[in-house]
Structure 1
Amino acid sequence: MAMIGNLILLAITVYSYMIIAYILMSWFPNARESSFGQFLGSVVEPYLSPFRRLIPPLGMIDLSPIVAIFTLYFARMGVAAIFF
């Protein structure tokens, strides 16, 4: 059971880093239009879209990815509590 828990924790961690990379790509011109940016967008956007509907942007600042990462963090803590 611990191995399954470790795999789930690893997947959550990797997904969190993918969200961070996707956020950082918005700072560079045309980075999201690259093939890697489009891949990250297709993986990350379905998870971020419910948060974007709930949390409106404050001017040009989008806080929804921060809330999404915190949600993943709490999910990671829950998985650790269940499996370990």
Structure 2
Amino acid sequence: MIAGELTVAEAARREKVSEQSIGRWKADFLEAGKTVLVAGRSGPTSREEQLEAEVADLTHALGEAAVEIRVWKKSAEGRLGPSRTSR
């Protein structure tokens, strides 16, 4: 209906509801779309913020793990001598 493929009357008949219901649903749909567009401009959603914080935590943890691995490799080289795969 919004795309112009159906009239309000056709949509009402298809869904077995009144034309007033279709009109109300259309108005609600369009208003919700405006609300989402306005909210999108104002910044990230709480879910996006949560995911960004999780990514930052995981990135930090990965960095710490990489440092630990380097330390362990250096420690092992010191005790065992240079390995064939060390650079």
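Bear in mind these aren't lab numbers, they're just calculated from the coordinates by the rules spelled out. None of the values given here were measured: they were computed from a predicted structure. Cβ atoms are built from the backbone, for glycine too; each structure is taken alone.
Of the structures labelled 1, 2, which one yields 1.6 when distance in nm of label points 7 Å out along Cα→Cβ at positions 25 and 49 is computed from its coordinates?
1
Can you say which of 1, 2 returns 84, 27, 18 when Cα extents along the principal axes in Å is computed?
For Cα extents along the principal axes in Å, the value 84, 27, 18 is produced by structure 2.
Upon calculation of distance in nm of label points 7 Å out along Cα→Cβ at positions 17 and 33 from the atomic coordinates, which of the structures 1, 2 produces 1.6?
So the calculation was done on 2.
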